[in-house]
Structure P
């Protein structure tokens, strides 16, 4: 199986790794390249093409908090009304993400055990050392 080619992918511990994002995002491209170079199998889920599951979004908010899930520096955030931004809470974030998936800080990495937002090579090295040993 080729890494990152959209098929069900597994690690040594048999968990499916999913990378969520949009394919034209530069940070998502960097994360995908890092995973490919390091031979880590994963499934890529494009928010725009594949949509979002409301239960998954609720779980991400519960685990990460809306403050860590939403990219408050993004154009999508800035496009929200001031009242919406000022009154953001878990419920409002859930509705906003389902309506505007690009609010999510990209990429969102799901190792099957934990979720992480954003990308840095150093953080991914730590994550995969912990999850694949």
Structure Q
């Protein structure tokens, strides 16, 4: 029998802007949807630069991780999308403040991100 999937949702992170969940728990692992720099209080993208938006992305991820009972320290894999790979260094500076355990990571440039965002990050974490 398949394990029951548990949907994670918190008002401290932006609501899904499509037919998906903020995160799903399965097999003792948390799989988040990609977070962009939407401020959950305003519904607008926070910041004009990749660094500014990355800070909001990390706050959104933190809220989802906490809602599931875990933290950045338990993240095992991240997938990061940048609108412009030239912003790699600026993104890394913010990313490094949050992911101090240095999980496995992929980071690629994407042609377009939702709502014109400059950065999007999704994570897989242990519970």
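No lab work stands behind these numbers, since they all come straight from the coordinates. The structure displayed is predicted, hence computed values, not measured ones. Cβ atoms are built from the backbone, for glycine too; each structure is taken alone.
Structures P, Q were shown, and helix-only ellipticity at 222 nm (-39500 (n - 2.57) for each DSSP H run of 4 or more, over all residues; to 500) at -12500 was computed from P.
Given that distance in nm of label points 7 Å out along Cα→Cβ at positions 45 and 69, derived from a single structure, equals 3.7, which label among P, Q identifies that structure?
Considering all the candidates, the number was obtained from Q.
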